[in-house]
1. On mean projected area of the Cα convex hull in nm², which of the structures labelled 1, 2 is highest?
2. Identify which of structures 1, 2 gives the largest calculated value of FRET efficiency 1/(1 + (r/R0)^6) of positions 296 and 328 (r between Cβ atoms, R0 = 30 Å, to 0.05).
3. Match the computed value 2.3 of distance in nm of label points 7 Å out along Cα→Cβ at positions 64 and 336 to one of the structures 1, 2, and report its label.
4. Hey, mean count of other Cβ atoms within 10 Å over residues 104-111 derived from one of 1, 2 reads 13.9; which structure?
5. One of 1, 2 was used to compute mean count of other Cβ atoms within 10 Å over residues 144-151, and the result was 12.4. Which label is that?
6. Between structures 1, 2, where is relative contact order in percent (Cα under 8 Å, 6 or more apart) highest?
7. Assign the value 0.50, calculated as FRET efficiency 1/(1 + (r/R0)^6) of positions 40 and 136 (r between Cβ atoms, R0 = 30 Å, to 0.05), to the correct structure from 1, 2.
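Nothing in this text is a laboratory measurement; each read-out follows from the coordinates by a stated rule. Since we're looking at a predicted model, the values are computed, not measured. Cβ atoms are built from the backbone, for glycine too; each structure is taken alone.
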Structure 1
Amino acid sequence: MNEKKESLKIIRLAHGAGGVLQEELINFITKDISLKNVNNGIGIKELDDGATIPLKDYDKEVVISADGHTVFPLFFPGGDLGKLSICGTVNDLLMMGANPLALTSIIIIEEGLSFQTLDKLIKSFNVTAQEANIAIIAGDTKVMPRGSLSEIIMATTGIGIKDKSINIQDNGLKVGDNIIITGTIGDHGTALMATREGLNISTDLQSDVGLLLEINDVIKSEISQNIIHAMKDPTRGGIAGALNHWASKSNISIVIEEDKIPIKKQVNAICDMLGLDPYNIASEGRALLSVDPRHSEKILNKIKSTEIGKDAEIIGKVKADNPKRVLLKTLVGGTRFIDMPLGEPIPRIC
């Protein structure tokens, strides 16, 4: 009977949306992989923002991150598919403590897409790569029959390098750490939702999609000294998904304070209108950091000195009790759990 039920299960849109269902899909896909890492580096089992290949006889390791991008609409307030593809890949490398070097690009195009649209996306892709100083060294292009694909998909694999001594992982949080968010949350997913047909939402809200290089540059010394124990960009699943991943992998709890979390009024208003939780909404130019409390104010001030990190805040703390849970201290003085989202409530946001 169970086998029959299993055979009737289908892939849902939510299986690609960064929550519990995506974990189910990833586990299904990866369960029978026999070789999951190289040279005892980080691999599939860890499910971090990237993988590592330690180089024998050298003090360096290669960092690799792969990402597919299916955003709709292709052009949105503050960005487009091309810019998003570069930012998402570069930021994932940075979250592993790596220096981004190069990437590969796969572009799959639906028959009927105009060259004008493609030209705009490729120009944005190339300009953002130039801003990131990352080389585009290989790739592939395919065209699919009309109706078998929605416009265009861009997939990238990023390659970086880091010192073996840098150890930034999702399971690296330590009790007592302070949690920093580098800016307002939910801007990307909310801005996309507001532009979609049929909603008629008038707003000046823009996506936060952007490169985290400026922030990375000012905290390099703290990264190299392992004062920063974990970094993660809260994309699919928002900060709720990212914080729950951390809590589960590090076997700790995270307590965040509602009045400390930076959220734009437009994001709150649109989420209230649509019945969405801003903690579950994706950001594409933000990072969460778990840092040694003795250095957290210094790190915060460095981040706030950058344009992209000017709204950064310390939003919570790592605790030992209630392991594997994320808790929110509310404005009215109560405490509630923040659970792992089932999936990103807004499809095709990255």
Structure 2
Amino acid sequence: MITQIQVRRSSFAETQVVSLDMPDLAEGEILVAIDKFAMTANNVSYALSGDMIGYWKFFPAAEPWGIVPVWGFADVVASQVPGIAVGERIWGFLPMASHLVMRPAAVTDRSFTDSVGHRAELPALYNNYQRTSGDPAALTAMEDERCALFPLFSTSYVLYDYLVDNAFFGAQQVLVGSASSKTGLGLTNLLSRHGDGRPRVVGLTSPGNVGFVEGLGTCDEVVTYDAIGAMDPSIPTAFVDMSGAGEVVSAIHVRFGPQLRFSCAVGATHWGAGRYRPEHPATPHAFFFAPAQFAKRDLDWGPGEIMRRAQTESVRIAAEMKGNLEIRYENGSDAVTAAWSGLVGNRIAPNMAIMASVT
């Protein structure tokens, strides 16, 4: 049987466990058993933007339900594809489920694309899977970090690259909303290492997370959300928000006005808060779509180069995080649904990463 964790698309806290018959494979298909995957606030963001960006389309379920994508490892348990053997281990975008049928295409020694029909029009970044048999030992030893941190730090890297690519939009400081989130702390880490012309790095966070963010040592200043009104409004500023909280975004826009040179939304760690929907903002607050910058750099630098750089930085940041991160393991559908509830309820500490398995 295939076990799936499905989420009500209009109310993320509500889940159901669904069992499906194991299908017979057609020629050109493989069946993988999903060994483990990470669950982070990023996955809640996938649910929140599921209709806008298409995350619900990767692993379809009958409405009103959906399957939230996760990053994880799976093992091939049946194959009708020459060159992909039973026992091979892959890493990539997977459903919260026990198994997945895939149709590999563009197969190389290092990767393949899932060419199942309904994914053809979805971002290529998410359809590519890494074949791990040739991975160096150092990378193999970081499987949990690869699931829980690398996708987030890759987003951190492409955000950083986008800011650099646009000369920081003329800003002298970058505000990072929800700086305690994995994507937020990855971005502050990268910004803090920037050379000449580095803008000030300001982390925004809740009072309870100030110590954690300050302890990372990557921000020039840490500001609590309730102190935004005391910030110097004359400094040209760029704002990258991981919180998704409308009141935070509004406070930044009101405080900095015309000095806010750039403003974007990346995630929604405070997904239950009201959204920011001004009628006529002086500076637009747009959703940042990482695959677009990946695609641009594939043209600028050559295919795969930005991903190589992003993964190199992800390895570095994850290694630096070793002493600041605790990994919790959840096994079985009941434990996975409980962990999901914790994420949706914002009850997971910033120094915690969850690795899960439905079986």
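1. Values: 1: 19.6; 2: 17.5.
Once mean projected area of the Cα convex hull in nm² is worked out for each structure, 1 has the highest.
2. Working: 1: 0.95; 2: 0.25.
The structure with the largest value is 1.
3. On the way: 1: 4.3; 2: 2.3.
Corresponding structure: 2.
4. On the way: 1: 17.1; 2: 13.9.
Derived from 2, not from the others.
5. Values: 1: 12.4; 2: 24.4.
Traced to structure 1.
6. Details: 1: 23; 2: 17.
Result for relative contact order in percent (Cα under 8 Å, 6 or more apart) over 1, 2: largest is 1.
7. On the way: 1: 0.50; 2: 0.75.
Of the options listed, only 1 reproduces it.
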